[in-house]
Structure 1
Amino acid sequence: MIDVGAILPRLLQMLRLKSGPQDLPAGWALAIGLGLAYIAEGFIADRILGDTETAPRSLMAIGVQFLVIATLLNLRGQVNRVPQTLSALAGVGLIFGLMSIILMYQAVPGQDQPTLALIWFGVFIWSLVVDAHVYRKALSSTMSIGMLVAVMIFACNFFLIQAVFR
């Protein structure tokens with residue numbers, strides 16, 4: 001059984017860059033559970049937006065992120081880190097997704113909201129930094145390498161989504 005009470009504080013520490021994937025329980029049960037919750041949250045956010053075509057985009061973006069980091073870990077001979085890394089990415093992604101849903105409820109269509117836009121941008125940058133931190137810890141590398149991986153995955157997702165869903 002997954003003890004959410006023990007996992008949530010560790011995920012919150014990751015948001016502060018104070019812990020990493022290695023601080024989560026090893027094993028696939030948590031990775032699968034958090035991964036499914038992360039995907040489900042994406043579908044819920046899509047329903048809130050009222051856009052039926054965003055669900056495949058969300059699924060593809062999550063799939064690319066997970067595939068790239070799993071491949072990098074395998075190439076580095078660190079396959080044992082894959083479940084914890086996927087758990088970390090899904091867990092922090094879930095938290096950032098909840099923040100985004102809250103921000104979506106604050107948006108008023110057709111109205112300029114510069115403060116909300118700035119907050120949304122801040123959350124995006126924060127999520128990119130947290131992802132970089134997770135990649136850095138998982139790959140035993142520097143923050144620069146982690147940020148490079150995070151930006152490359154973001155760019156890859158951006159271009160793939162533009163190409164596939166145009």
Structure 2
Amino acid sequence: MSEEEKNTQVNTESTDKSDETEELKKNLEVCEKSKKELVELSQRLKADFMNYKKEQDKTMALIRLYANEDLLLRFLPILDSLEKAMEHMPPELEQNQWAQGIKNIKNQISDALKNIGVSEISARDEKFDPYLHEAIAQAESDKDDGTVLEEFQKGYKFHDKVLRPAKVKISTKH
């Protein structure tokens with residue numbers, strides 16, 4: 001083989017190796033780009049999952065907090081009845097042991113409800129709030145328009161949520 005042929009073969013081999021090297025570099029770049037995309041996707045999925053988990057934890061906490069709402073609503077009429085019974089108790093029975101027992105039961109129920117986060121909604125002489133009060137009557141009055149004049153039924157909140165709005169009479173001016 002002549003010197004010229006050897007040089008041509010070396011140049012061809014060199015070109016082949018150079019082309020192969022370029023192709024390997026391109027493949028490496030593609031692999032690096034794919035790796036980077038997969039890492040970013042993995043990080044986004046992890047962040048999305050963590051956000052989902054936090055949202056589910058919040059939802060479950062709210063469910064646990066308000067799970068007994070229906071039970072609490074069933075106790076409110078009992079408390080109303082006990083309060084009405086005490087309001088209409090004849091004065092001569094107020095010192096009676098039986099009457100004191102009824103008063104103690106009413107106080108125990110009230111205290112138990114307060115301890116778990118149930119509170120009364122202020123109504124009388126307050127400005128009417130449709131989120132807290134249910135207007136079932138109106139009357140002319142010298143008080144500001146929309147002032148609660150009378151409370152027919154107490155309203156209650158459970159933490160920040162209204163369990164039952166207060167049923168009220170509000171003032172109007174004509």
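Coordinate-derived values only; no laboratory data. Since the model is a prediction, treat every value here as computed from it, not as a measurement. Cβ atoms are built from the backbone, for glycine too; each structure is taken alone.
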(request) Have a look at 1, 2 and say which one yields 2.7 for distance in nm of label points 7 Å out along Cα→Cβ at positions 59 and 91, as calculated. (result) 1
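Consider the structures 1, 2: one of them gives 16.5 for Kirkwood radius over Cα pairs in Å as calculated from the coordinates. Say which. Let's see the in-between values first.
Values: 1: 16.5; 2: 23.5.
Checking each candidate, the match is 1.
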(message) Among 1, 2, considering only relative contact order in percent (Cα under 8 Å, 6 or more apart), which has the greatest calculated value?
(response) 1
(request) Check the numbers for distance in nm of label points 7 Å out along Cα→Cβ at positions 43 and 75 across 1, 2 and tell me which is largest. (result) 2
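Distance in nm of label points 7 Å out along Cα→Cβ at positions 107 and 131 was computed and gave 3.5; which structure, 1, 2, did it come from? Kindly include the intermediate steps, with their values, before the conclusion.
Working: 1: 1.8; 2: 3.5.
Of the structures listed, the value fits 2.
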(request) Identify the structure, out of 1, 2, from whose coordinates distance in nm of label points 7 Å out along Cα→Cβ at positions 19 and 139 was calculated to give 2.4. (result) 1
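Can you spot which of 1, 2 the value -27000 was calculated from, given it is helix-only ellipticity at 222 nm (-39500 (n - 2.57) for each DSSP H run of 4 or more, over all residues; to 500)?
Numbers: 1: -27000; 2: -21500.
Considering all the candidates, the number was obtained from 1.
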(message) With mean count of other Cβ atoms within 10 Å over residues 27-34 as the yardstick, tell me which of 1, 2 scores highest.
(response) 1
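Here FRET efficiency 1/(1 + (r/R0)^6) of positions 35 and 99 (r between Cβ atoms, R0 = 30 Å, to 0.05) was calculated and came to 0.00; which of the structures 1, 2 was it taken from? Walk me through the intermediate numbers first.
Details: 1: 0.95; 2: 0.00.
The structure behind it is 2.
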